[in-house]
Every structure is written in structure tokens, then in C-alpha cells.
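Below are structures written as C-alpha cells.
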Structure I
Amino acid sequence: MTALQAEELTIGYGDKVIQRALNFRLQAGEMVCMLGPNGCGKSTLLRTLAELQPALSGRVRFATSDESIATRLALVLTERLSIDNTTVHDVVAMGRHPYTSFLGTLTKEDERIISDSLEQVGYQLSIVNCQLFNDLSDGEKQRVLIAKALAQQTPLILLDEPTAHLDLPNRILVLRLLRRLAHEEKKTVLISTHELDLALQLSDRILLMAPHEGGIQLDTAENLIRTDAFTQAFSMDIFHPLADER
């Protein structure tokens, strides 16, 4: 089932085009890792899909007909967040805001969803409920932000460099968690990342973006390697970095 479809989508800022006429489909229940050199437009594409900035042309179709983008997708950005005097519970509860009343009152069902979301990322609400978000390590914060996205209960989750500030064990933990959520919860997970080795091993498909309006390819890692697509996108043999040394 197609969860999101981009049709002739051109992205950029004002008069500056970064990528032109992109066409691709994301399926329910898959984790897609978006790879490409710096400046090729990965973050711009995520922000455009999340309607944080307008597309220059083209359109994005969602499987759901909900009017609110907040019920269609959840977005986890890469910034190191510092939220003063806010508990883990309150951070995850922010994911319920699209569904709460004007006063933001949480129901018993909201509280159940918050607890379940924390459990899915390996936390017990009774243990972390009153813990301050700022007291957590970077890896722990990232898991809480993923729980917040889960609490939003959207079919699509977009993440911009979710492993950027993490050590290797936590990078593996986060990507394995996201893969499990995609497969078990039938969510569509799109991740912008520079973790080439982990992306090749853990993603269902790779969305490979070339620089300078070079477009994208969406395929399995095996097919992209076979067709030498990575060398073309990165303008070097990234699998044999010393190949051109003399």
C-alpha cells in the first residue's frame, strides 16, 4: 500500500531549486533511508514533505485523507534539544496535542498511548515519568523523541539524522528500533542519514539523492550497488576509498 507519493516535486528556497521533478512512492511497513552528499537536499525534502516549507512545484499525495498534517506524519529533527523543566512524560505527551481539547487535557486513553509509546522504545513510564528531559543522554533523548512521534499515531514518521549525536551502540539501537516499528506497526519510516553502512544493512530500500538537481533513485541497496549508483551520486567509489590512490 502506498503511504506517500511525490509527483513532479520540485524543492528549494525562493528562486533556488535544489531538486527538480522528483517522483517516488513510499510503502506502508517499510523503512527507507535517504542517502546523498551534503547539500543535495535531504533535509529540504523532509521539510517539504512535512509542509514546513512549500514545494516550488508538483504535489505530495498521502494515503490518509486527514486535513491536518499533524495526523498524517510525525517529524523528528536532528537538533540537540534542550527543554528546561520538562519531564519525559510531558515531552511524549506533546505528540497527543493534535487530538486533545483546546485546553490540552489528556484523557485516560491519551495516557495509555503515552505509556505504550515509551514502552515501545524501551522505557517504563513508572520509572521515567517525572525524570527531566534535559537530564537524559543524547541517546536517551532520541528514544524519547521517537516515543513522542509514536504517541502522535501517524502512519508516516520522518526523521532527519536521528543518529547524528550518538555513539555506535546507540546508532545501531535507534535504527533497529525504527526498522522494527516499521515492520511490526506497519508504519512508513523515512530517515535522512549519513550512516551508509547501517543504512545498507537495515533499510528495506534506499532513496539515493544526487547533487545539483541530479534527481533521486529509490531501490534496494543491492540494485543500487549493482548499477554503480552510489559512485555516480557521490562522485567517488565510496566502497573502495583508496581505489584512486597512486
Structure II
Amino acid sequence: MPRFFIPDTPGPTYFLGGEEGLHGARSLRLRPGEEVTLCDGRGTDYPARVDRTEKDGLWLSVFAPVPNRAEPPVRVTVCQCLTKGDKLDTVTQKAVELGAHAIWPIESTRCVARPDPRQHEKKTARLQRIALEAAKQSGRGMVPQVREPARLRAALEEAAGGGAVLFFYEKGTESLKSALQGADGPFYVFIGPEGGFTPEEAALAEAIGGGPALTLGPRILRTETAPLAALSAIFYEKGGMEL
């Protein structure tokens, strides 16, 4: 069922305009009688039905609101070091599908990708569009924020002040399951670039975050695989991925 995020609370009759309305009317070619879902981005869904179409949007009949069921009970921000190619696109899309609360690109020592700061706004906007489409596809109750890139130290300091730091390092020794015991979040998952974190960065994370580096097991995962494995494990332990 098509899903649209709206900036306000709809009444019994609602006109869906702007980019969302154009997408529904022109790209999806929705017709009277078809069902859609509106979401206020704060965890509430509104079932609706198309009454008529306009060239610039849709007129909808809106029914009783229902709580969105797709949001996990804990907030997890994926702090992904900058990667080569389009790997960050993949991480953003899949992390949103899995339930991430936010995506935060991080600059670390071994990052090969060094984007021009003047291009940050453009790149962030593209990733935010990917997050929006992934949120629609997966039935999310909010659109995760893609933050502007930050240096590793600054991100660690903010994360330590706002939640629990989960810093993954190929030489880490503590298991994720152990780190999650007694911790309620919010969680900040730090994933290194293709070359991994340096020993100095691991020591910095331990000093700022207050805990040892973590491991995801004996296999070395690619930078775009590690955050997805971590998210799945966190939501399985803390709720939001019942098997």
C-alpha cells in the first residue's frame, strides 16, 4: 500500500499536495477508491482512500488513526565512517529498513573518501532522500535523519553524553550481547571504514565511551555489512526484531 509522510495532522478530508501528492497522482497513478496510508512522522498512521485526483495531488478521505507498529523500542544511531563508492547509500537504505533512528557519516583516519565540505549539503540531501524512500518501503513511523558528517572525536563525545557508545573494532574483545546487558540506550553504533579503525582511535573510543571495543565475532565483516549485523543483533536483544 502506498505510504506518504505528511507534515501535519490530517482531518477527515485531506489534500495531499507537494512532491508526495505529485508522486501519487503522476508516478503511482492512483485512482479513486484506492487505499493509501498517511503518516505524521511521529509514529501515527492514518488509513485513507483516494476520492479524486488533481494534476497536482490527491483528495483523500481519512479514517481513524492507528499507532505505527514498525518502530523499534530503542533508538539506534548508525555512526558509519565514510566509504568508497555508493556503499554509504546501501548502509543508509538497509539501516533504515532495519529500524535505525538516524545515520551519521563519520570522518576517521583511514577513510579513503574525503568529500569536499562544500558538497556535504548535497550528499546529505541525497542520502536523506534514500532514507525517505526506505522509510516508506518498510512502513516506518518516522523518517530517520541523515546528519552532516562529523569528526570521530566530536561524534564520540556527543554520543557518550547522549547514550551508550557501541564501538566495533576488529581487535575488540567484548561481545555485543555483554555490552547490551543493563543498557537501555539510546545506542550509537560506530563502524570503521574499509581499512578499519586505528589502535589509537580504539583507545580514544574506550576513553571517551567508557567501555572496551566490541566484536561481532571471528569473521571480518565488510564496512557495509557490519552495521546491518549490529542493528539486527541489537533489535533482537532489545526488541523490534522478533523471531
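3.1 is what came out when distance in nm of label points 7 Å out along Cα→Cβ at positions 61 and 77 was calculated for one structure; which of I, II is it? The read-out was computed on structure I. Mean count of other Cβ atoms within 10 Å over residues 117-124 computed as 18.0: which structure among I, II? The value was obtained from structure I.
FRET efficiency 1/(1 + (r/R0)^6) of positions 93 and 213 (r between Cβ atoms, R0 = 41 Å, to 0.05) was computed and gave 0.50; which structure, I, II, did it come from? It must be structure I, since only it matches.
To test your reading of the models, identify which of I, II gives 38, 20, 14 for semi-axes √(5λ) of the Cα gyration tensor in Å when calculated. Derived from the structure labelled II.
Here FRET efficiency 1/(1 + (r/R0)^6) of positions 141 and 197 (r between Cβ atoms, R0 = 25 Å, to 0.05) is compared for structures I, II. The highest value is that of I.
Work out the source of 0.90 here, i.e. which of I, II gives that when FRET efficiency 1/(1 + (r/R0)^6) of positions 37 and 181 (r between Cβ atoms, R0 = 41 Å, to 0.05) is computed. Going through each structure in turn, the value belongs to I. Source structure of the calculated read-out (distance in nm of label points 7 Å out along Cα→Cβ at positions 29 and 229, 4.4) within I, II: II. Computing distance in nm of label points 7 Å out along Cα→Cβ at positions 109 and 125 across structures I, II gives 3.6 for structure II. Looking at distance in nm of label points 7 Å out along Cα→Cβ at positions 13 and 221 over structures I, II, structure II comes out largest.
For the read-out relative contact order in percent (Cα under 8 Å, 6 or more apart), a value of 28 was computed from one structure; give its label from I, II. Considering all the candidates, the number was obtained from I.
Read-outs throughout are calculated quantities, based only on the coordinates presented, and are distinct from any laboratory measurement. Remember, it's a predicted structure, so these values are computed and weren't measured experimentally. Cβ atoms are built from the backbone, for glycine too; each structure is taken alone.
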